[in-house]
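K.L.:
As structure tokens, here come the structures.
Every number here is computed from the coordinates shown, using simple stated rules; none is lab data. Since this is a predicted model, take the numbers as computed values, not measurements. Cβ atoms are built from the backbone, for glycine too; each structure is taken alone.
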Structure P
Amino acid sequence: MALFAVQYTYTDDAEKTQAVRPEHRDHLRELLAAGTLLLAGPFTGTPGGLLVVRADSEEGALAALDGDPFLREGVIIERSAREWTVSIGELPGA
């Protein structure tokens, strides 16, 4: 399995994002406990976030995140995955 950096771009609808955020974070905690998700967090100053996922392919990384309530509720308006290699430092569980 490889590591993938998944970038989310969110809607500008802050109320919708705030309303769905607790369910979104619960879902991400489940992926973390399963070992699929290694890191996740929002960007500062722009609506979106970055996640580091373990998967076999870019498509697999996105598929692993298909159950995200942010995606279901239209908070995520764009997402992309790129294979990522850690060359300096260590990631937990990587």
Structure Q
Amino acid sequence: MSQNKRTYRATFILDNRGKEDTVEQIIDGVKTDIAAVQGEVTAVENLGKRDFIRVTDKKLTAATYVQVDFAAPPAGPAQLKERLRLNNSVHISFVQSR
């Protein structure tokens, strides 16, 4: 790992309603997006499908949660969020520094 990279943990809520992609294929796509911002994935944990506490969309009451640990340059999280904003399979993303 390069000295100018920091470690992050990202939590993604995936939405695969009406899509042929499996959760694993969506996770592979997220890993590709992380690699595109010069990130290196170190761990992936599928937390499974969970119900939302607050439902904002009556058609989406539960979704699959995934946590990904990765190392990236300081600008990496902002670039990743911008890339994932265009990906309709990722409902919500949250990136925190470790």
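K.L.:
One of P, Q was used to calculate distance in nm of label points 7 Å out along Cα→Cβ at positions 5 and 85, giving 2.5; which? Please report the intermediate quantities before stating the final value.
P.N.:
Values: P: 1.4; Q: 2.5.
Considering all the candidates, the number was obtained from Q.
K.L.:
Thinking of P, Q, which structure, once helix-only ellipticity at 222 nm (-39500 (n - 2.57) for each DSSP H run of 4 or more, over all residues; to 500) is computed, gives back -10000? All intermediate terms of the calculation are to be shown ahead of the outcome.
P.N.:
Details: P: -10000; Q: -7500.
Computed on structure P.
K.L.:
A value of 1.8 was derived for distance in nm of label points 7 Å out along Cα→Cβ at positions 53 and 69; which structure in P, Q was it taken from?
P.N.:
Working: P: 1.8; Q: 2.5.
Source structure: P.
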